[in-house]
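Student: What follows is a set of structures to go through.
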Structure 1
Amino acid sequence: MKALIGKPVLVHLLLPIDPAGRQGHLGTISNLSYDNEIVEVCFEDGEKSLYLTDALLVFKSHWELSRDLTDGHQRLDAEELKTLIEIHSILEKGAQSGQHEAFRRACSSERLLRLATVSLASRLELTLPEDTHPYWKKGTGR
């Protein structure tokens, strides 16, 4: 899916095996395998590495973050709430360049990172393959 190229990602902090040693580093998707299972990530120093989609974190959608902010069951302290609102504000603007700053803020707390991000694999499951190819449509309409 070409729309993912250039999207900022974070290599999962708890990735058990990473030959590139980039756990917790920010990068940008530079290439994808045909089936969207393997992603090439380019880091700020120009180095590139390959990852499975479940090893990379992306931000939740603007709508999901809005919902999480308004949910009463999320008990955040004042600083966490302030940071989550700042992340939401950055993402609301929609600029790709601001997402690196939003990732840096989300990494300030494991709880914030869990609230603000989802694995790339999970994000793709919500949009692929039904949205991209008629073969995957259910029912007699395909």
Structure 2
Amino acid sequence: MKMSKLILGVCLIASLALNVYLFKYQMNRNNKQQKIDLDFKASIGRISGALDSVTDGNYTGYLTAIEHASKANALSKYSSYNHETGNITGTTSELINQFRNLYASQKNLADKERLIQGFQQLSAEPNNRETMDNILMLLNKQ
């Protein structure tokens, strides 16, 4: 009888320790996911600032936009938005190509204000497919 109580006590303590460990592990994982998602949203938002600096004769804003789009692309695979929306990685890589082409051709943005607003909206709501499609449409018009 004493032996069974001892075994039961050890099992309960082991179970409790395992639950505490799993709880801390899950909290740590959630914190990392939130950080990735915040970094992703920040990178998308910074693209609007980079595009705002593009003016006649000064196209270095495209390089900054490429940098932020590249960071967003690297994070997209690990963000929760990729699981919700799907193919956000492909979309962010398309942004990189569009900015690279704009920089190579030294073109000004035709609809700069709408693009900036679009990136700000996308930063607030990254899984909004309509906003992303609108941004890509505006970039393809260039």
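Computed from the coordinates by the stated procedures, all read-outs in this text should not be read as laboratory data. Keep in mind that what you see is a predicted model, and the values were worked out from it rather than measured. Cβ atoms are built from the backbone, for glycine too; each structure is taken alone.
Student: Identify the structure, out of 1, 2, from whose coordinates Cα extents along the principal axes in Å was calculated to give 87, 25, 20.
Tutor: Going label by label, the one that fits is 2.
Student: A value of -10500 was derived for helix-only ellipticity at 222 nm (-39500 (n - 2.57) for each DSSP H run of 4 or more, over all residues; to 500); which structure in 1, 2 was it taken from?
Tutor: 1
Student: Using distance in nm of label points 7 Å out along Cα→Cβ at positions 13 and 37, single out the structure from 1, 2 with the greatest value.
Tutor: Ranking 1, 2 on distance in nm of label points 7 Å out along Cα→Cβ at positions 13 and 37, first place is 2.
Student: For relative contact order in percent (Cα under 8 Å, 6 or more apart), the calculated result is 25, so let me know which of 1, 2 that is.
Tutor: It was calculated from structure 2.
Student: Starting from the value 38: which structure in 1, 2 was percent of Cα pairs over 16 Å apart, for residues 77-124 alone calculated from? Intermediate results must be reported in sequence, preceding the final value.
Tutor: Numbers: 1: 38; 2: 53.
For percent of Cα pairs over 16 Å apart, for residues 77-124 alone, the value 38 is produced by structure 1.
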